[in-house]
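Listed after this line are the structures, all set down as structure tokens.
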Structure P
């Protein structure tokens, strides 16, 4: 295979039936390797788990095309502790990769309110993800698809605290509209009671202490308590160790690459708090109200955080243009 064709391929790609011979030849030539079912990479040096983490949502889009990221993943805005990502895409299947467990769930595709995301995926709207996380789920080792009523109550109180009653009412109205489309009519009845209880217009058997405090008219803000404790701990640890610079694969390189991606987007108007951006890049966090902005910073980091990619150098003007175009394509794809 020519260098030109290799440069066109993204870092991670699927072997489709019409290209299987080409991919097989790349593997034989030592310029590609298999990392999952029909899934290959042309990165031959970095650990697979790092490659998978850098291309997490692109991989999910390849293996669950047209899917909706929902349930626990949408509620928590990141993969579960065991790497599980829950996607509604019409059929049931689980794919295990290093650091990533893609759980495809039979269900509806995008409905009203769902937001476009990376790789042809959609993010479930707040209304949809709340309904989904109230649904029944079987006990299993590791993360379950639904986070449960207590987690939903905590999400509702957070929305109420930050955005007010009008936002809860808007979420309830949309949930009423889409409940039948996603076959969660019973879950809507429970969600309706929970919201009513938080707004002190109805009664419900609440599970969360913070939700009960809102229902009783004496709310408190647990996030502020955590922030004050974090501030105290930071002040107590005022002396920081020195770290030597390195350009080998490792935390120092990836952290420096993160700030390259962060500030290059910041000066162009894509602004996140540093902690938010850290979550997007290193933990797969999806900002529910700004998925398109996550696309921008992820695209940049996938290039500047790829040591193998940055070590590739052009040999002439034509290969320079080709390399430049392929990197810009990666940035724009997110």
Structure Q
């Protein structure tokens, strides 16, 4: 059961840390210099792409350059740690993906707390995964895939990172279906997709943005999508619930954090500006083309999301015995 006390403590810690932080000389002078936007993954991926869209618009709205700083490594740990250790002055933003939620399981000895040492600004959007198979795999439905996975030969599923949304979705399927597909981790969606279309792995729960063109080109076959509703980009692809796995909802996410202790006025300003950015027609069009479900949460809503979802997915990760590669 999700701990309401833990949620309350997280929210209280966020407010208290902000209250005792050094305030800027004048709130209306923020920002007075460029802002660093740490992305814990390499350029070109889904997290990086969305960060650059936001950074460009935020630069224009704030009148200061917002510079994307890619700090990849250890499944997002390297960049996230650097953000958590930065000064809480509003000049460091940190991109949060699904991997952020599972860091404590993958790295039990990390020297920071994902709830206490980083403060939420906004949950920008969610991205579903698409369950896709190599065309020669005989399964045409999720239930047929379940039956195939239960055979002695089993199946191999790939993911773009250990502990990421696609990996955890695959392990959730293993647990719900009572099967044991073998996980094959990759460093990014591109190498995973290369092996998938070559038949070196059988299937993947792939980020919708990274797999769309392969689906449209007939290089992979979609069986289901992990969101609660069908995607307008793939209207003929059923949800996992429709395919026989009730309440199977998983996928990727994109949020923004700042170091704990960042003044609440700055967090509120950033949230306000990013919400406005997400309402711009050209931004909405770009995100829709990527299969995003825009959330545009408040900081408090994102704080609750972090606690509940990290507990939920940590249970799946622990049951699967997931460890850092």
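Given -13000 as the derived value for helix-only ellipticity at 222 nm (-39500 (n - 2.57) for each DSSP H run of 4 or more, over all residues; to 500), which of the supplied structures P, Q does it correspond to? Label of the source structure: Q.
With mean count of other Cβ atoms within 10 Å over residues 59-66 computed over the structures P, Q, the top value is the one for P, the highest of the group. In this comparison of P, Q, the computed figure 2.5 for distance in nm of label points 7 Å out along Cα→Cβ at positions 235 and 259 is attributed to P. In this comparison of P, Q, the computed figure 27, 53, 19, 1 for P(r) over Cα pairs in 20 Å bins from 0, in percent is attributed to P. Among the shown structures P, Q, from which was the value 1.6 of distance in nm of label points 7 Å out along Cα→Cβ at positions 131 and 163 calculated? For distance in nm of label points 7 Å out along Cα→Cβ at positions 131 and 163, the value 1.6 is produced by structure P. Among candidates P, Q, the computation of relative contact order in percent (Cα under 8 Å, 6 or more apart) that gave 15 used structure P.
Readers should treat all values here as calculations from the given coordinates under stated rules, not as data from a laboratory. All figures in this text were calculated on a predicted structure; none of them were measured in a lab. Cβ atoms are built from the backbone, for glycine too; each structure is taken alone.
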